[in-house]
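Peer 1: Given below, in the form of structure tokens, are the structures.
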Structure P
Amino acid sequence: MRASRMFPFITKTWNPVVGCRHGCIYCWAKELAEGKLKGTKRYKTGFLPMFWPEELRKSFKQDDFVFVSDMGDLFGEWVPREWYEEIFGVINGHYRTRFLFMTKNPWRYYFLGNSLPRNAILGCTIESNRNFTVSIAPRQQERIAVMKRLTFDYAATAVYDRFIAIEPILDFDLDLFCSLLIDIKPWAIAVGYDNYNNRLPEPPLAKTMQLIDRLEKAGITVYRKTLREAWNERKM
């Protein structure tokens, strides 16, 4: 279990489930699984979703902050409910440890409801308020709507902190995106540009910095990841 490169507060990663079927065009984990890690025991089937029950024997310290399944999407529609029962059992047994979930399919948070561990943070990747087709995951506007619904409509999740990753950031509508993010009432937000030269539809850096400034003025903790000029700005 390694410290995560993705978020500075993470001390360990834990992958009882790996793999994803969302097909994000910028996915570093898929490239790693099908490249450098190809042929290893865990990735012998590439990036197809797999459950590794031996990971359930792992133990964690009280001050750990654990990123669950950074090498996949634990809440994809393809994940069977029995996997959750075993994984959540381990998390509930470490009730003083914090665990971060991340997904592009937050509907599963809503339907799992009271079975979600109380020491989990419900995270979601939302690249923009606009619907860019960069995967077959639920569209960005749908993810925003579900995360807002978790905040306001579903009492069972009121005890859960929420976390948003705007990474890789795609171009957005400043006023609207800022308002929507504030409505979600996240514990924190991470913002960063693509690191892998995918030529995505990126916003100008000045616009991104305006977004960060507004979020921080609204009292939201913002973790700055890779912040640089958009690739087309640098080209010009």
Structure Q
Amino acid sequence: MRRIDLTLPLAEENLALDEALLDEAEAAGVPCECLRLWEPSSPMVVVGRSSRVAVEVRQERCRALGIPVLRRSSGGGAIVTGPGCLMYAVVLSLQSRPALRAIDSAHRFVLESMAAALRRQGLAVEHSGTSDLTLDNRKFSGNSLRVRREHLLYHGTLLYDFDVDLIGACLGSPPRQPEYRAGREHPSFVTNLPLTAAVLRRLVAGAWGVDEAETDWPRERVAELVAAKYSRREWNSRY
């Protein structure tokens, strides 16, 4: 598995790079796995592929705060990310890991791998709901996936020093909630991990058995995706 530590200048570019890495793996014709780590330099809202922006996002508040609302290629609900939130993405081979063709198995495999790495730091991390990671029954990681023919993209958030008040400012109550949430509002439901960015990066890299980062990435495909999709209102506001 290769590792890429790269935050691009524009929010649209960062969303495009996750999809570009999946496209690159599919085009390779052989199993091609990758871990990417990045952290936004400013806040943004990212909605799921089929999210209804008007339902999930407080659009006027986001405009007032200058926070962009963008759409990713994977499913799930809206999230808020920014400084203090480490973003990760793994591209996994379905040829090498055929059990992951079952969506429940994919969630379980990735999140248990991540949880096991964090537990080595003495944290009682659990896989909760369908695709959350929690500490003391409070969510610090939301995740989603996209499956293609021979590879899947699994990506998510890891809060460690994030302004959680931004979540309530930018998002309403999600239309679909896991049972363990028990109706809690964002401030009492979400938490930060008690880790530094450096330690968190090391633990995530260890979860996937990668160390040294590479510098090569699919520049041309990112530019194509930004121009055709991620910079366009037709994509970001289509629902």
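Computed from the coordinates by the stated procedures, all read-outs in this text should not be read as laboratory data. Remember, predicted model here, so these are calculated numbers, not experimental data. Cβ atoms are built from the backbone, for glycine too; each structure is taken alone.
Peer 1: P, Q: which one has mean count of other Cβ atoms within 10 Å over residues 162-169, as calculated, at 18.2?
Peer 2: Q
Peer 1: Sticking with this one: Work out which structure the value 23, 20, 13 belongs to, where semi-axes √(5λ) of the Cα gyration tensor in Å, for residues 34-137 alone was derived from one of P, Q.
Peer 2: P
Peer 1: Compute mean count of other Cβ atoms within 10 Å over residues 50-57 for each of P, Q and report the one that scores greatest.
Peer 2: Result for mean count of other Cβ atoms within 10 Å over residues 50-57 over P, Q: largest is Q.
Peer 1: Mean count of other Cβ atoms within 10 Å over residues 98-105 computed as 12.5: which structure among P, Q?
Peer 2: For mean count of other Cβ atoms within 10 Å over residues 98-105, the value 12.5 is produced by structure Q.
Peer 1: Still on this structure: P, Q: which one has distance in nm of label points 7 Å out along Cα→Cβ at positions 42 and 90, as calculated, at 3.3?
Peer 2: This value belongs to structure Q.
Peer 1: Continuing with this model, one more query. Given structures P, Q, which gives the highest value for mean count of other Cβ atoms within 10 Å over residues 10-17?
Peer 2: Largest one: structure Q.
Peer 1: FRET efficiency 1/(1 + (r/R0)^6) of positions 58 and 106 (r between Cβ atoms, R0 = 25 Å, to 0.05) computed as 0.20: which structure among P, Q?
Peer 2: Value 0.20 for FRET efficiency 1/(1 + (r/R0)^6) of positions 58 and 106 (r between Cβ atoms, R0 = 25 Å, to 0.05) corresponds to Q out of P, Q.
Peer 1: Further question on the same structure: Which one of P, Q has relative contact order in percent (Cα under 8 Å, 6 or more apart), as calculated from the coordinates, equal to 16?
Peer 2: P
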